[in-house]
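Please go over the structures that come below.
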Structure P
């Protein structure tokens, strides 16, 4: 196979196993052995198959010195994805304007088709960009809204999105209507009612964060969207933390507009993302950056970014292959198993407060735990100083705890260390704040 076809294979022209076998035959042999076992196992059993998940762990180049439990911010890539990125990058440097524009960029449509299949939408509804912030800002700043139009959003939405809306409020005199979702809330009707009560005849947009980054709680996006549509509103869904994490298609959220970061749960290269707009609504959103037809109906108007990392974009296809080999349902089951493994123990500790639901329909991998009298940053510091466990402290609204985010390469021993550290903290008096 020549180099051009080999590179384009990462955009979907070869099967995953064919591509991986060209990279590392030993990798493929081990994989085929594990898959033959998994075929006969239930999701529950496969989520606890430590032999298979040990193989997954071996597929990453994780640190031997720290336990990384902050995969919610950004996830590492499997080695095969890193290798694809590096190959593309090195090729680009041989003659950048030729290999980037005339070779690598020719794989864009194959990659678009592959992403569309994963997301369950049409290829012409997807733009490939750099992250959820870029995608959602393209929508927020591109929508035709006028003074007095109302937008419903939550105090638990992501800051980059709420700041974008605040900018539109300041510049265009739209009105932002805020709701506060209790953490955790385990009743769809209660959450839908919160959004519904904020909608008026002037409401044009309902902005939904599908999986709340602060706590890991899942929001019933489809139920909210169905209600909002009946009232004549359009719906934006922030899928930064749900896409590649739980098993769903974009249409399952009811979104008119959707964006995600692929470097989170899909484990694609850093700075890769996806923007989705319903085909008939593309013409209603102005391109954020310059375009020949900024108000046209071609989704590619959102890809006018100038020179960018073609090497990382084309490696997205390899990340999709790796994701599909694990299997979306199996991956979700494993991630939920990992969260439950530590959280069900930790929630029983003295003074513990879990801000995340343990019901399977309301959370998956991410959970947030705090202890009475302790500030989040004190817990984070204690875990890292003694156990070299990397988490992130969260203080937002009434949430005061650490966010713990394992990923598919996390093993049980890592989580045993976490529970040991949390058990020690539960027995101690909180140190004074510095």
Structure Q
């Protein structure tokens, strides 16, 4: 009996897939089909898969072409499967020609021509077309533009800017480049906003009034009242209002949360997060300094994210100690926030005028989680225990700092009616609340 094996994602199974499977089956007597897992697809940069692994497995089984369906979960598995199942022929589409020649050491390798004129990528793009506009800080929205190219179905069509001369050439060539937010909103289905938080409310309010979905960098706004009002308006207008923090969408961070919440390190008694960067304001230019984000606005939401997602938002006490850069401003160069919970504590340190180890440590009654600097865009973390033989290291690929994963979730939620965010509304509101208290001086001690 000649055994044949092939692999694929098989997202939105179409006649091209079926034809390829039929031709693979014709190469032998017994066909094994490997369907790639979600995690493995993501590690290969294939992040816009529309169907879950169970759905894709069932779709392949339903063709009745495969004699056996397995899951592909890791790099190097093809060699293991060929040896384990006694495979005689490995086959895959001709777009991979030459890539798997190394497998000829174990079996025959055949590249099959694909069916012309149809692909899952084309189907995803046609079904999910979102016109996106960019608003805010040029350096960051340029990153969004670059990462959007990896997401099938998102087309960046314009940008709102007050300084078109500062735009990179690629952004100047967009169909709509304007200083008028209303003009941009007339051209798009949604906007991604990365501006000074003091501008967020006005931008979001205008976008929601125009019926546009909003992906906005955290903090969404700087007062609880504004947050509650905008969330209500988004619901009334059937729009998504998504708190954008790319850290929340990274695979390593998501897995860390799951392991900690499952009790792997026991009961959590402390969360300590540090986020700093040496980018102090230029106090010789007061106008530029006012436009610049202070330490709390730039780093506070990121630092508070794991605290509120692990310990919740029901803290009983908080204390903020801040070092202002000069006596004439509210620009903090370094700020420390302490939270007290029933049976637990947390500490967040943020700074743009001071530098520290940007790590995240989650302390438990049985062990602890350690995420090295810069923890907010890590692809690696450790669980450590008293018995060091139990220590484990976890590695996950991170592409585009998490921005492309954020965009994929935003797109899927618009198309499916989901929430659009990995950040719970209660967490967003708690972050906004702390930001409001900081700027109002509530629970704040200032040191000079």
Structure R
């Protein structure tokens, strides 16, 4: 079972034939590897979504380059779990939500579905609002008008999924490239202290208690529940293996793609922090909102820098919102075997954003609250993924080795601990040793 719509048209016969030649060992080289690229590129958009913009801007403005190492740590954890998710899809031919439906008792899986569905909607809220904020600021539109235009743009992107895997992969890859190029341009405009940035990466530190809270937010905005579900769905039937030898080759390609795609996303996040540090830390350390960042960039670095910032935010919002909708559809179909037309799901998940704005809730506050929801939901897919990928009854010889298993368990514990800190801080519950955070 594949993602509805996106799987209605598979790879072309020519591409499928070329993939078979690579798996059979008759074709090699970089162009052969590109045949397997796509799933991690789509998943990587979750790591440069508007939630990342918000946390990275706050980190750079408040603490300069000091928290760059946190971005690197968050991406390392993300690489591990995305690679495990892709492996689950390749080996089992099932996505994570389907495995939960097959392996867990009904009460557990329905609870998991409810939590995961709520997280998908919260993710969609943040991503849709982020794109709308970017468009409204770029074109000087009211936020509601920006939301309407963003809705149309997102539906236009989703319309391409019926054409098969490749068009959607290329479109999302194009958006990722726009975000990346935008931040490369920002680095040339901003007065970056590269020596200080290098020292921050080499010597991890937390300047004070508040820095820990921001660090937790960076990790919470980076490791996303819907991306973990989605990656397994993107690999499960894209290039089906006929035997274990082919599965091993697919896993190698998948692992390398995950590393490369998420390394690129990590580089964008690093660039976000560096830009915020260079632009805001000296004299504007209180910048914490996307709108404030935009309005501050114009007098500090000029209109070009501000416009590039908004273009990257708009690309992030539209693409991540489309991908979030695909993930939500896959979660519903995997857990309960029920699906609705993708456009209907898109419209339904946009409604909360319109309700939030018409009620007068601050859009950036809504982004922050959505990250809290994601923190609550994150343990569900992470724990399930670790349980499945270490289980030899599920993965056979492809079950996690000792080192991978230890890293996955350690990553899970880090996520659980840091998200617990984030939630306690959000609800103003005192934590020993974190007074004044």
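Looking at FRET efficiency 1/(1 + (r/R0)^6) of positions 175 and 271 (r between Cβ atoms, R0 = 41 Å, to 0.05), point out which structure of P, Q, R has the largest value. Provide the component values of the computation, followed by the final result.
On the way: P: 0.75; Q: 0.35; R: 1.00.
Once FRET efficiency 1/(1 + (r/R0)^6) of positions 175 and 271 (r between Cβ atoms, R0 = 41 Å, to 0.05) is tallied for P, Q, R, the winner is R.
Using helix-only ellipticity at 222 nm (-39500 (n - 2.57) for each DSSP H run of 4 or more, over all residues; to 500) as the calculated read-out, with -10000 as its value, let me know the right label among P, Q, R. Don't skip to the end; give the middle numbers.
Details: P: -12500; Q: -10000; R: -25000.
Value -10000 for helix-only ellipticity at 222 nm (-39500 (n - 2.57) for each DSSP H run of 4 or more, over all residues; to 500) corresponds to Q out of P, Q, R.
Identify the structure, out of P, Q, R, from whose coordinates semi-axes √(5λ) of the Cα gyration tensor in Å, for residues 31-222 alone was calculated to give 30, 24, 20. Provide the component values of the computation, followed by the final result.
Values: P: 37, 27, 16; Q: 45, 17, 16; R: 30, 24, 20.
This figure was derived from R.
Any idea which of P, Q, R comes out highest on relative contact order in percent (Cα under 8 Å, 6 or more apart)?
On the way: P: 21; Q: 13; R: 36.
Across P, Q, R, relative contact order in percent (Cα under 8 Å, 6 or more apart) peaks for R.
Could you tell me which structure in P, Q, R was used to calculate mean projected area of the Cα convex hull in nm² as 21.9?
Values: P: 21.9; Q: 24.8; R: 20.6.
It traces back to P.
A short reminder: the numbers here are calculations on the coordinates, not readings from a lab. As the structure is a computational prediction, the values presented were derived from the model and not from experiment. Cβ atoms are built from the backbone, for glycine too; each structure is taken alone.
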